[in-house]
Structure formats: C-alpha cells, structure tokens
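Peer 1: What follows is a set of structures for review.
Taken together, the values in this text are just the output of simple stated rules run on the coordinates, not laboratory data. These figures come from a predicted structure and were not determined experimentally. Cβ atoms are built from the backbone, for glycine too; each structure is taken alone.
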Structure I
C-alpha cells in the first residue's frame, strides 16, 4: 500500500514531514515500511500553500490495510493544524492490486501538480473514478497533494535528491532554535558540493535552519542518504526528538516548463524562456532590479531579481539592451521571478567621449552648439565624439541566485549536467 498525505500544517506550526516521520515509525507495527519516504514539493506559486507546499508519501507492505488506513486517518485528524483556515488535510491510499491500473493517471497528475494550478474538484473526481480510499478534511484541498504523492511513489523515474530533517523536542516548538552556527559551516565545508544550501558563504548565513514555529530543527540536502547523514552528524545543536531522511524532488527544476516563445506563458506557473533584453535593468524602491525581455512573437515580459537575491542583482544590472538571455523562474503578477539566468550572447557596449587634444592629451570641451569640440588650452578642434568599446563585466554562461534566496525546487548549478554553457555557481 502507498499513502499520500498533504496540507496538515499552518504558518503558525506543525509540519507534514514531521507527521510523515512519526508514521514511518508507528506503521512498522502493521508491516514493512519502505526505508525512505517521499517529500514532494508542488507548484511553488500556489497561493493556498502554507510554507513550502510539500506533501509526503509512504510505502508499506502490509496484511492489514484497514488498520493502516484507520491509524493514518486518526493521526492526521489528531495532529493537523485544523484551527487554521488555510489547513485542509487530505489522505489518499493506493493498494497493491490498484497500482497497475492507476500508475499512468496518477503519474501525470503528479507532474501537473508540480507545474500547474489544479482544482480540488479534479482531485476528488479522479479519486472517485478510480475508486481509491481517501479522506479529505474541511474543504479537502490536501487531496491534491496526497494524490500527487501517490503518483510520485508509483512513478519513480524522476530526478531526485535527499534531505535529512531533524525535528525538535515537543516542548521546544515555537521557541528560538539553539544551534551552533559554526558547526553548519564546518559540515558544509566537509561535504560540499555533495550537499548544498546548508549555508550561504557570500552572505555568511545558515540557510538550512527555519525561523517559523514548526517542529523542524534543520534540514540537510544532498545527493544521497549517506552524505546528508554524514553532514548531519557534524551539527551541534539542541537535542532533537527524531530525524528522517526523505527522498525528494527538491533541487531538480521539476517545476520549470521549457517554452519556445514568451507568448502563451501563464500566471502561477514556472518557465525557462529566452529573449532579447529590451529594457536596460533598473532598480526600484525596495531594492528590486527589473528588466524586460522580448522575442520574435512580439511579446515582452518583465523579469525581476528581487531584493532577497542580494548580490545576484549586481550581476543582472550588467545586462544591457540587445543582450540575449535565457531566464528560469516563476511568473506571478505579470513578472518573472528569476531563479537562474543564462547569458547567451552580449552586444558590444559602446560609450562616447569628448575627443582628446592631440597636443596636451586633455579632454576637449564643447565649442558651442553645432560647432564641435575645442581644447581651451591649445585651441585644437575636433568635429565629433570618440566612440569607445568598453569591456563587458559579465560573460556568457549560467548564473544563479544565492542559497539564501533559492527555492526548494530550484536546481543548484553544481547539479547541472555538463553542457556548452559555462556555469557560475553562487560560490
């Protein structure tokens, strides 16, 4: 049997992965639980999400499925943050004899849930048509993620990474976390690039410790279970209650839809799209850097490196009108939020200077409207400005935002496969 669970947390506390970790232990009384549960990040632009828009999936071999379903539903009912209007838990079960006939349908649903905006009605309709056991609480929005988690468990060929999550003791929830900052930098130094997003070197920040009042103490992300566990063993912190290693689609770019044209992109979806820089970058109040790109379709879109991307904005400001770029990010409120950018080609950067006097070497001044330029000292004249090609301060290649601004699903450049493009990781 496979089990999908979603939407048990709130902005004020709880965590669906914590519930998953508890069930991984408790369900062992009913059978054999697969070693690594799934942590699936869904569409990051969904407005209904609480924090990271994550659902979990668990696989168990059991001879008492009814007891498993009763236990899971009871646990979800007891531990979910039901008092929050945004919390609408959902649980879906797929038994072994159902797996073959639902694999393709749920696999497609899983892929769409990561990229698109899906409705509660569609999820309920699929559950009813297939005849799956499920339970939705309140408006049942969590059935979307629960169904997607089942689809991910049934279709395991997708790119994946791992995360070791440490959980706090119950009496510590909602209080400041007691962690030794230097230990995270030491763990990162010992395991990077096999682990990533533990710390942000450039901004001197620990980024794997949340600030919300939920049960998570910290999370270490990496390429395999061994390396994330190795890094976690180097962390010095308050005592933890338990830990769990999840297999996950984090760091995979699964949310991004490649587009041949800007035309046709939709709100609340994420894209890879190319275009010509049609408006020089400029910075607005709040420190956000904005520019526009356009393509042969005649459509242009605004792209933004928001203030949390820190030094990445300095890179974006080096673009000029006419450069060709490929932008990776989510499209919301008519603006594409940049996660990565590939500089494909650069136009020459030309500036014009007053000519130099050939006699004394000083810059000439204007001799008056329409009269060219004249050296005040020597009287030497020239009729036109001097054209100078400046060296560009940016080169072709792929650049990324720093770890402190990286989304869960965004693939770090250290995971990118070798290609014709040079990569410039954030460290």
Structure II
C-alpha cells in the first residue's frame, strides 16, 4: 500500500498514477474522505475520553444535586465515547479497505498506455534466418513430440486443458534449467530457497495478488489457503511482521517452487503447447533493500536476467512495460522477451518489478537504521519460468532433422549432451 501521508500531501500525483494505469481515479477522493473521517473521529474520541477522565475525578468530590448532575453527565459521556469509538473503528476500517484497493504509484519514467505501448530498451542476439538455412522451423510442440519430451494430449486427459507432461529428455531439460539457474543465482550471492506452494490469505493479499490478479488465483476454500502463482509470494511474506537491521541489507533470495495460475483472462490465447499453462515451475529472484537502493537493485536484477538469457544463446529484447500493463504492486517493470521463430515475434520469458515500499507496508516489514524504523523496498525478478524457456530453447536451437542443439551452459547438467536427438517411433 502507499503512504497515507503522501496521499494527503500530493493527491494529484496519486490521481495521475491511477489515470496512467487506467484505474479508478475516484478511489483517491474516496480514500481522502475516509482518511479525514478516520482522523477527525479519532480526535473526537480522544477529546471525549479526556473529558470522561476529568469528570471521573470530579464525581468523588461532589455531593447532593451536583453529584447527581455529574453522574447523569457521565452516563451521557459513556454513550458518546462508545459511539465515537465505533465511528473511529468504522472510519479506520473503511480507510484500510480503500487503501488496499489502491495500486502502487507508477514511476514517472514509465511509458503511459496499454499492453502495446511499451518502450523497447535493448535487443540482443541474432534472429536465425531459417529460409537461408533451407528448412521451415517446427514449433515447440512438434519438436517436443519428435524428441519424446512433451505430452499435452495425456496432460489434458489426466488434468484438463493447459496441463502437460514433460517426459524423457523434456524432464531432464527442466532439471538442467533449474540447476543452471540456481547456480547462476547462487554465484551472484542469492540464498537458494525451496518455498511453500500454499500460503495464507495475508501472504497473498500482502503481495498484492488478491486485487486485479485475483481471477487467476487458485483458492482452497476448505483450508483457506492459496496456491501461489510465483514464489515471490512466499519470499515476500518470509519476513512478514519483522524489523530487519539495515546492516543485513540487501537480502537476496532465489526461490524455486511450482506455480499455479488459472489464466482466466487468456481464453483462446496460446492454447497450443506449453507456453501458457496452469501449472509450471519457476526460479524467482527476490530482494529486500532500502528504498534509496531500489532503482539500482532493479537494474541489477535486469542484468542477471539478461545474463541468463544470453547464456542460453537466445535472441531477446528488453522492454519498459507500459503503465496500464503493470501489476498492482509494481512501480516499474522490465520484461525480457525471447524471439519465438514460429510465432515471428518476441514473447515474455522473464520480468523484474520494483515494488518500492508497497508490499512491505502491507506485510509490515521494516528496516531499522540507527534509531529510525521505516518500511523497506522489495523487488522481484523471474530468472527461469521453465515451460516458456523450454519453448524458446527448442524453437531457436532446432536443426533440420528435428534434433535440438543444447546451449553450452546446460550441457554439464545434461551429462555433457550436446544434442537432443529424436526418439525412435
């Protein structure tokens, strides 16, 4: 959540952020009004309590009609205090409810607009000319079937649409990717973490995934637990309700977990293959830093993502995501999109978001610097979303006979294998 003091001091900035996101600007004024009622009802309560205490000291000293009058007044004050307390609680609850609906403030340098209004910052690698090589590229599903690596037909039979099996070399390729990604993250100073896939409501809400993303979240009603769509949720909540000494920062974690998403808003999109699925594994980077360090840490996370995609020898671009396409927690987000030959376009493989103090305020995570205790900043960055990375590797490194060349960085994790060979039918 944002700082209420900032809202009061510069409401136009908050309105501009909401407008840039394409979200409800009227929410700002509703929140300002609720906050004013919260503060004024708090003052009213304090005044009445002070009057009640003062009256309580006079009653024992009074006698006769004066005491009777004071007792009568005390009864009225008791009712007034109770009513003021209820008003204060109601206004505080309304303020909190509205505050939780308000998205993070968009960074001023973020391009304004919708999904297609991003700014391309960089391009890397060379897109293969398959025509010049003399063959038409196969898509990842066809390659996966040739290699005996992907089985979506039985995935659908067992679990429904957008589920799949990784089989044989496909399963080995996933394990190689996870191990290689964890090795890079560990070398960069991240602490490896295996995180829970089920979290409590306060963990999910605290990271901002029960707002605009709620339609994509799986909820187990009987247990009141949520399946995470990213280990970011567990990593953010790891230090919930804690105060961290400044000399421990930055704290950097690399989490591996299964991830679950309904993909409720993607009906008809990417229905072929394993690009957009309901369950997948992912290695996620997560950082806790001081607010002053968040922008620089954001650039570091992006560099680690670029290092990873470059090591996989994939052509990709980096985009500055437009304001209307940001998640509610992100002030700014960079995506790395790999070239997918059979689609003839770049598709998102990794992303990194600077969430500033938004999540830490909701999760009550603070930093102690000397005598000062204040919210810190949290950031996240996908290192390897496995299925999409497999898609990009198969399509970009395929050969005319249906085999696939293995990037050098993965070979030590595949027993030195240089080529993924077609399986005999």
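Peer 1: Out of I, II, which structure matches -13000 when helix-only ellipticity at 222 nm (-39500 (n - 2.57) for each DSSP H run of 4 or more, over all residues; to 500) is calculated?
Peer 2: Structure of origin is II.
Peer 1: Please state which of the structures I, II yields 5.5 when distance in nm of label points 7 Å out along Cα→Cβ at positions 136 and 360 is computed from it.
Peer 2: Answer for the origin of the read-out: II.
Peer 1: Ranked on relative contact order in percent (Cα under 8 Å, 6 or more apart), which label among I, II comes first with the largest value?
Peer 2: Numbers: I: 14; II: 20.
Largest value of relative contact order in percent (Cα under 8 Å, 6 or more apart): II.
Peer 1: If you don't mind, another one. Which of I, II yields 22.0 for mean count of other Cβ atoms within 10 Å over residues 192-199, as computed? Please list the in-between numbers first.
Peer 2: Working: I: 22.0; II: 16.8.
Derived from the structure labelled I.
Peer 1: Figure out for me which of the structures I, II the number 1.00 belongs to, where FRET efficiency 1/(1 + (r/R0)^6) of positions 144 and 384 (r between Cβ atoms, R0 = 41 Å, to 0.05) was derived from the coordinates.
Peer 2: II
Peer 1: For distance in nm of label points 7 Å out along Cα→Cβ at positions 200 and 320, find whichever of I, II sits highest and give me its label.
Peer 2: II
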